[in-house]
Structure I
């Protein structure tokens, strides 16, 4: 059984947790996840908490193909007010900041976040020390290249071995920096083809040997809707099906746009496994 320490709050992952996605950028690939004001952020946060989200993941930078790269100042101006408002209104809720910038991570932790969700795997070398100093849980995601180049980096000799080696190397760097709690994310949709995404899900249990909790973030992504010839708005059914598969393969956290459906899925999964 895994546990993580979020600023003194010891959290058990014996039962899978649901992380709700709240985007403060207008550039997110899924339009319904975009929240343009603090009031809309609070409305969505309250809804997600009521539906059973244990963690809220706040992001101010899109990573979709062709995304706009916002300045650090713009990112700070959108995420910090959101985190401060959620922390004040819902002090028991665990907040995650979705960023690859150390300054944004630092300010977000000071504002109330206790998890740093870094989709770059530490492209900003200072982010490890920020996580350590803030005593934040660090989500280590696999990516090849950067968000700007990852779609041209889809070549692997052995994708399972390469990602495992990446996690071993990067997690050692995290521990050396003083980070105590690490969560792994295989990076579905990041520098991977549609076929590779499905192969990774099929073999997700391979990464259990690393003895760290696994987060899966596949909600409404293109490997689902492109495979089905539909839009992100129509990809909830596919998301739910693949999230269930992820639970059977050892996922501990589901990062989703649709909290109610994911929480129901976890409840049914608990009954299924007995």
Structure II
């Protein structure tokens, strides 16, 4: 069995999984993917996401600075540099990007891949931990020996089953970033109301609002139960900010969803690109629908 496992891993090594830095995944998987960073800007200061600005440092600045950061996609040239290296190594590459509705990253990767037949680009139609569970599934499929064409088809099929649900502390950052209307943001800021959002067709949709953290947790749990979880596939939880206390509180309140179904829940600190638009205090869950 060990020889078979090593053989399959050697085959999967010929297909590299490439992601942009808005994808969030459990730490143990990061060494198995190639990452193209987006850019985060505080005024005139520019940082490569996850390279020269740590996530904790980003969230400390987000909470203390008056300047709302901005983000920008990688250029096609940045992707092309990586594609050339993969080709020169005799490998193929499957690129999985965040939703093309929310960013031009997919288009940059697609343009860069035009002269690289060994590269295939997929729009995850999701973000952060939603893209993360799709990548985790792709890595498992690659390890089983799927070809590039088979992997691409599998990923394009499975992306339709991704469910991302998140409880926000405020809609302020989505409004300031132009992701939701000012009217929705005003309503979400009243009386300690906590919005619960999802991603539909690659875009942010508000599912509802709950007054206070406890009711917001209960509403989030209710939405997960209604969606239905495939426990045989990856599940990932995420949080924004420097502390995971709100996530731990949510996990305690949602034990009935997980106990007896999964041995351990993977968690990830959500990247600065998504944190720019969601703000601190977010609790998010991603899974594949049953």
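Taken together, the values in this text are just the output of simple stated rules run on the coordinates, not laboratory data. Every value quoted in this text rests on a predicted model; they were computed, and no experiment measured them. Cβ atoms are built from the backbone, for glycine too; each structure is taken alone.
Observations, loosely collected:
- If distance in nm of label points 7 Å out along Cα→Cβ at positions 57 and 81 is computed and equals 1.9, the structure in I, II: II
- Given 3.9 for distance in nm of label points 7 Å out along Cα→Cβ at positions 97 and 161, calculated: source structure among I, II: I
- Of the structures I, II, the one that 1.23 was derived from, the read-out being Cα Rg over 2.2 N^0.38 Å, for residues 129-248 alone: II
- Source structure (of I, II) for Rg/Rh (Cα atoms, Kirkwood Rh), for residues 169-216 alone, computed value 1.03: I
- Largest in Rg/Rh (Cα atoms, Kirkwood Rh) among the labelled structures I, II is structure II.
- When Kirkwood radius over Cα pairs in Å, for residues 73-192 alone is computed for each of I, II, the largest belongs to: II
- Answer label among I, II for the case where relative contact order in percent (Cα under 8 Å, 6 or more apart), calculated from the coordinates, equals 23: II
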